[in-house]
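Listed below are the structures to be examined.
Only the coordinates and a few stated rules stand behind these numbers; no lab work does. Everything quoted here is computed from the prediction, not taken from an experiment. Cβ atoms are built from the backbone, for glycine too; each structure is taken alone.
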Structure P
Amino acid sequence: AINACIVFMPTLDGKEIRTVESLGTPDAPHEIQDLVAKKNASQCGFCTPGIVMSLHALQLDDLPYTRNNIDEALAGNLCRCTGYGPIIDAAMSMHPTPSQTMDDIDILQNIQHDDVVEFSTRIYGHDRYFAIPKTVAQLTALVKDHPDAVLLAGGTDVGLWVTKHHKTLEKIIYLGNVNELNTFEETDENYIIGAGVKYTDACAQLGVLYPDMDSVMRRIGSTQIRNLGTIGGNIANGSPIGDMPPLLIAAGARLVLASQQGERDIALEDFFIDYGKQDLRAGEFVKTIIVPKIGPDQHYFAYKISKRFEQDISALCMGLSFDMVDGNCSNVRLAYGGMAATPKRATHAEKALEGQIWGETSARAAMAALDKDFTPITDMRASKDYRMNVAKNLILKAWLETKTQGHQQVLEAAYEF
């Protein structure tokens, strides 16, 4: 399932579209439609189509109908009548359904048979240009010829430019059909992630390797958003409050930028120059993200702070990584989002930890050093004082998580600032 309201129509070429009307009829409703009606799960009815389709997507995913899976499937659906009780009751009553019927298989085979065009699709009209390349070679040529075009991946941000800000986008290059951008590879030392890899796939692959990073990625939007949004898009967008950059910077990630002149490898933290400005030369785009594997002595922490736990923009994010041998910290990398005009490493705090025994004393020294690293601002999401206090206490939280203390002791220590 995806959010149809932010999807550009040309990106649906070669895909099957299912709507709530296709599931059943008033005389022969689909099981989910029938359960929603019989369980009184439809009140004002405004949210019902979206809820039905989200539950249908859960069926197609072949996942068990557990409360956790149902909650995750419905996380992007708002019922203002607060009818979640009967909605969940209806979902729990669903019967296991094969993910594909014979009709589905025939449709998919037809789509695959038709999708044999090897060249880039272009759509013109009314001073508009929409290109859909299929290879990196085609993409580099298009970006060179149309440097003013918007590069569209998942559209979770760009889509809002149109629906909320009513922007007119005259030139768009869609990246979703470039297979080389949708790969996940493993080498002896690194994971190489295509810039077009979606959050859903990243959770299934990178999230297994970095559990703390996975816990943050699963709080980004809802299932429908994570099925669209891409790791590369979150980076290329350059937002100072993007969730992934500080987590990946702490992991030591690097970017491969591509153009017709070749490829360029840079550290992720060097990509962000200033607010709204990234180290992208004319004709370049983000091709891959290289993430080092976690070492045997490495400790990694990732935290996201937001007003709502799920589906909310960050007030700040923190990523912390270090090697610990005989209790001493080395190769310390500490990065934050939401504390400056760009995602940024806390170099003074890193120095306070480097070579020190990992404990409360060194953690508090790093906390104090943050005053030299950042001067946060106050905005609608958090005050500058709140940001600084929370940023400091996340370092302490990381230390507390490595301790085997009782719950009350952890709470008491966490609030000593």
Structure Q
Amino acid sequence: MRIKRGRQALAALSALALLAGCGSTATSGSGGGSEIKIGSMASLTSSVYQVPEYKAGFQAAADSVNAAGGVNGRKLNVVSFCDTTYTQNGELGCARSIVGSKADVVVGPYTQIDQTGSVWKVFQAAKIPVIGGDGGSVAELNDPNSFPLSSGFAGGFIGTAQGVVDAGAKTIAIVIDTNPVGQFAADMITNSLKDKGVTNVRTVKVDPNVDPTFATSVARATSGGVDGVIIAAAPVNVARFVDASKGAGYQGKIVVTSQIFPTQVIQQLGPKADGVIVDNNLAFTNDTNNPGVQKFKADMAKYAPQAPLNTDSETGWATVQLFAKAAAGAKSYDSAGLLAAFQAVETPIDIGVTGSWAVVGRAGTVPNLPRVLNPGIAFGVVKNGEVVPDGRGFINVFSKAP
């Protein structure tokens, strides 16, 4: 990968370029024969952001499922894995291309740019269900045809509220930058903190053009007895704020979602990153006690030994694992039969690398985000250049204070 993951939040907190993409439309797959035709998408070649390891993890999981007999004897056939080129039109073109491939189901589409819902409308019109998406937009987390892998961008930001509360902080500053999405994230975090009984919260906006050293912003954010700082900004500004606050002697808690705190930022900060609390939608890939992580690494070693072992390859792998388990109860394997199977999942599915996942009893339980089917978030603390899991497993970050 040329530029390390920022996932959903990076897409929202970065400047975006739009390039053309196109594809044909068609009706959904028939699900006949001894295979299930699946399609997906991710940015594979963009000079701005590319995650070829996502596809590697996806294919490794498909190979593993097939080696174990497939889904009730039906092999998974990846008929389309489209390169979105990290553009809005590219994502829309990929949606049309997947439909044109006669896929029975869309598994793990990694959409980061489109916030309009256009991609999901394409799949709705074709009556093709979507499972394992990254939850990268409000549209996806509201689409009844969508069954996301996790709580996506919302869970990542709301998870920071859980993290700072669990760390014992009582007076909180939420640090954002000048991107308008920052205020949206701050509002979500503030509301979550209130739900958890924390009301002494303020938002501090940093402008690198006005405060290039971040000295003034750090002083504003950490004054008045603040013992917990949540950062919701672009990765470069996360790094600058952590560096400046540690340099100024701030001793309180700092919490950030992994979506905007990638490995290279942690390594860039060196010892100053130590102690930062990080949340993640998936298990950390160094969580060697997690059976799902162990299975993921074993499959990658067998089927994609050259691919990096990181959250992107882990996510691609997880989407296929989730699909295989959710599809196991299908009465037919065309699009309609698979949709019915997903809708009927009541007993939680546990693939290890994510929190438990179910539809019955969970869909519609999170206000304004009815497609959050897995509310679990993992937590860790940075130590010596890596995030060390805290050992608690997955926490429901959408729960309110008792």
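Given a computed value of 23, 52, 24, 1 for P(r) over Cα pairs in 20 Å bins from 0, in percent, which structure among P, Q does it belong to?
P
Could you figure out which one of P, Q the value 19.8 for mean count of other Cβ atoms within 10 Å over residues 184-191 was computed from?
The read-out was computed on structure Q.
Given a computed value of 11 for relative contact order in percent (Cα under 8 Å, 6 or more apart), which structure among P, Q does it belong to?
P
Give the label, chosen from P, Q, of the structure having the highest value of distance in nm of label points 7 Å out along Cα→Cβ at positions 56 and 312.
P
Upon calculation of Cα extents along the principal axes in Å, for residues 240-343 alone from the atomic coordinates, which of the structures P, Q produces 62, 31, 22? Don't skip to the end; give the middle numbers.
Details: P: 47, 35, 21; Q: 62, 31, 22.
Of the options listed, only Q reproduces it.
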